[in-house]
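Undergrad: So, here come the structures, one by one.
Every read-out reported here was derived from the displayed coordinates using simple, explicitly stated rules and does not represent laboratory data. Everything numeric in this text was worked out from a predicted model, so none of it was measured. Cβ atoms are built from the backbone, for glycine too; each structure is taken alone.
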Structure I
Amino acid sequence: MSQQARSYLFVPGNRPERFDKAAASAVDRVVIDLEDAVDASAKGEARGHVEQWVARRGAQALERVALRINDAGSPCFADDLRLLRDTRIRQVMLPKTEHAEHVAQVLQAVPDALVLPLLENARGLEACRGIAAAPGVLRLVFGTLDFALDLDLDLDDDLQPLAEAAAHIALASRLAGLAAPVAGVTPQLHDEARLLSDWSWFRRRGFCAKLCIHPRQVDPVHAALAPDAAALDWARRVVAADAAGSGAASVDGRMVDRPVVLQALRLLRRAGL
C-alpha cells in the first residue's frame with residue numbers, strides 16, 4: 001500500500017458480481033460491505049461470497065480491499081472477525097465505534113488488522129481522541145449520514161451542521177499522527193456538483209479521502225484532490241528558490257520561509273512528483 005487512499009468505494013457483500021467491477025475501477029480501496037448493505041438474513045451468504053472471491057483473486061485482492069464488518073454489538077461481529085482471519089484481509093472498517101475498546105476487540109481476534117473506525121454518533125465523536133490513539137488504527141472515518149441521524153441534523157442544504165464534529169475528527173487524527181480522516185458519502189448519485197461541493201467542504205477542514213457509493217464518483221474526487229498546473233508551477237519555483245540557498249527569497253511576492261517550502265513539497269508529493 002504505497003500511498004494513502006484517496007477514495008473508498010462501497011460494494012454490497014451480497015453482490016459478488018460487482019466485486020471485480022469495483023476492483024477494476026480507479027478507486028484506491030474497495031470496501032466490501034457486510035453491514036448496512038446486507039439484510040440480516042443474507043449476511044452469512046455474503047461472508048461466503050467474500051471468502052470465495054478472495055480465494056480466487058489471492059494476494060491481488062488483499063492489497064486494495066477493506067471489509068466493513070458489523071459493529072461490536074452485533075450478533076454477526078464474531079463471524080465477521082473469523083472471516084477477516086480466514087481471508088487475511090487486513091483493513092477493516094468498524095461501524096459505530098464508540099470507544100477504543102471496540103478497536104481492541106478487533107485486534108484481539110485479528111492482531112495485524114488495520115482498523116478504520118467509523119465515527120457515526122455522539123459517543124464516537126466524544127471519544128474520537130482516544131479512538132485515534134488506539135493501537136491498530138489506520139485513520140478515522142466520518143460516518144456523516146448516521147451522525148446526522150443521531151443528532152437530528154438537517155444536511156439537505158449544506159454540511160455546516162457538521163463543522164464542529166469535522167474539526168474534532170481532523171484534530172484527533174493530527175494529534176495521533178494518523179493520516180488525514182475520510183469524509184462521508186454523498187448520496188446524490190447523479191449530482192457531480194453536489195459531490196464536488198461536499199468534497200471541497202471537507203478538504204477545507206483537513207480531510208484527504210472520501211467514501212464513495214458508485215464508481216462514477218471516484219474520478220471527480222481524485223481530480224479535485226490533485227493540484228492544478230498553476231499550483232504545481234508555484235511549488236516547483238518555491239523549491240527551486242529554496243534550493244538556490246541565496247538567503248531571503250520570494251516567489252510571487254511571498255516570502256519563501258520553511259512553512260511555505262513544506263507546503264510546496266506537500267503539493268508536489270500529492271502529484272507524485
Structure II
Amino acid sequence: MAATLLDTSKGIVEFTYKGEGPVVLLLKGGHSTRNTDFSHSSLIYEGFSLLTISRPGYDYTSLSTGQTPEEFADTIVEVLDHLNIDKVRLIAISAAGPTGIALANKHPDRVSRLIMEAALTGPWDSRTKKRAGLFFGPAERLVWGSLKIMLIFFPDYVMKQLLRDLTTEDVDDYLDNLSPNDRRFILDLLSTSQSGKGFVTDLEHEVTGLRKLDIPVLGMYSQKDRSVPYTHALLLKSTVPDCEIYEAQADSHLIWIGRDAQNLWKKRLDFLSQS
C-alpha cells in the first residue's frame with residue numbers, strides 16, 4: 001500500500017488507508033515499519049477498510065506528533081478528521097497498547113471497540129528497558145543493519161536471538177517445530193523491522209485510565225509470551241468492565257502464527273464484525 005504523509009498541527013504523520021466498509025485503525029507495535037504485516041492487511045478482503053498509522057518515531061512520523069500516548073491520541077484524531085472518519089474499530093499491537101488505551105479513553109466518541117493483541121497494559125520491566133535502551137538507542141541502525149546482513153547467511157542464529165526474548169519455551173524446540181509458513185513470517189518480520197527513534201520512546205510510555213475504558217475490549221494473549229507476560233491480560237480482564245480475554249494457544253509473543261492462528265483470526269473477525 002502506498003503511504004501518505006499528513007502535515008498535522010504537531011508534525012508529519014505517515015499512514016496508509018485502503019479498502020471499503022467499516023474502518024479498522026491498526027497501531028503496530030515496537031520495531032514495526034510500514035512494511036511489517038502481522039496478517040491484518042487481509043482485513044481488506046473481509047469487508048473492512050484498514051487505516052494504519054505509523055506511531056511517533058517510526059517511518060516518517062515525527063516524534064513531535066506525540067511523545068506520550070495521550071499526545072499522539074490527539075494527533076490520530078486529526079488524521080481521522082482529515083479522512084472524514086467518524087469512528088473506528090481499533091487494534092493495538094504489543095508496544096502500541098498504551099496508545100490504543102489513550103485514544104479510547106481520551107476520545108471515546110471516535111472508538112467503538114478495541115482489540116489488544118499481545119499488547120502492553122502496564123509498564124516495561126526494568127531489565128527490558130535497560131537492554132532495549134542499549135541496543136535500540138543511538139546504535140539501532142547499526143544493530144538492525146548487522147542483523148539483516150546476518151539474516152541472509154545465518155537465519156536460524158538470528159531467529160534464535162529474537163525468539164529468546166519472545167518465548168518461555170526452549171528456543172531450539174520452538175524453532176524446530178515451526179512450519180515453513182511460520183518461519184517465513186518470522187523472517188519477513190525481521191527483514192522489515194526498524195526501531196528508528198520510536199522504540200526508545202515507547203519504553204517511556206505509561207498506561208493510565210484502564211478503569212475508564214467504556215467500550216467492548218478483546219485481549220488476545222499467550223501464556224508463553226516472555227515479552228508481554230500474561231499478567232498484562234489478567235490486569236486488563238480485572239480492570240476493564242467490558243472485557244474478554246482470548247488465550248491464544250501460541251508458543252511465543254507471536255500469536256499470529258502457530259496452530260491457533262486460524263482460530264485467533266476468526267475470533268478477531270467475529271469481534272470486529274459486531275456493531
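Undergrad: With mean count of other Cβ atoms within 10 Å over residues 87-94 derived from the coordinates and found to be 21.4, which of I, II does the value describe?
TA: Computing mean count of other Cβ atoms within 10 Å over residues 87-94 on every structure in I, II gives 21.4 only for I.
Undergrad: Let me ask another. The value 3.5 for distance in nm of label points 7 Å out along Cα→Cβ at positions 71 and 231 was derived from one model only; which of I, II is it?
TA: Comparing all candidates, it corresponds to I.
Undergrad: I, II: which one has FRET efficiency 1/(1 + (r/R0)^6) of positions 7 and 95 (r between Cβ atoms, R0 = 25 Å, to 0.05), as calculated, at 0.50?
TA: II
Undergrad: Here's something else I'd like to know. I have 19.5 for mean count of other Cβ atoms within 10 Å over residues 143-150, calculated from one of the structures I, II. Which structure is it?
TA: Structure of origin is I.
Undergrad: Can you spot which of I, II the value -13500 was calculated from, given it is helix-only ellipticity at 222 nm (-39500 (n - 2.57) for each DSSP H run of 4 or more, over all residues; to 500)?
TA: Clearly, the read-out refers to I.
Undergrad: Could I ask something else about it? Mean count of other Cβ atoms within 10 Å over residues 135-142 computed as 14.4: which structure among I, II? Show your work: numbers first, answer last.
TA: Values: I: 22.0; II: 14.4.
The value was obtained from structure II.
Undergrad: Oh, and also: State the single structure among I, II that was used to calculate mean count of other Cβ atoms within 10 Å over residues 47-54, giving 21.1.
TA: Clearly, the read-out refers to II.
Undergrad: Which structure, out of I, II, was Rg/Rh (Cα atoms, Kirkwood Rh) calculated from, if the result is 0.93?
TA: II
Undergrad: Work out the source of 15 here, i.e. which of I, II gives that when relative contact order in percent (Cα under 8 Å, 6 or more apart) is computed.
TA: Source structure for this number: I.
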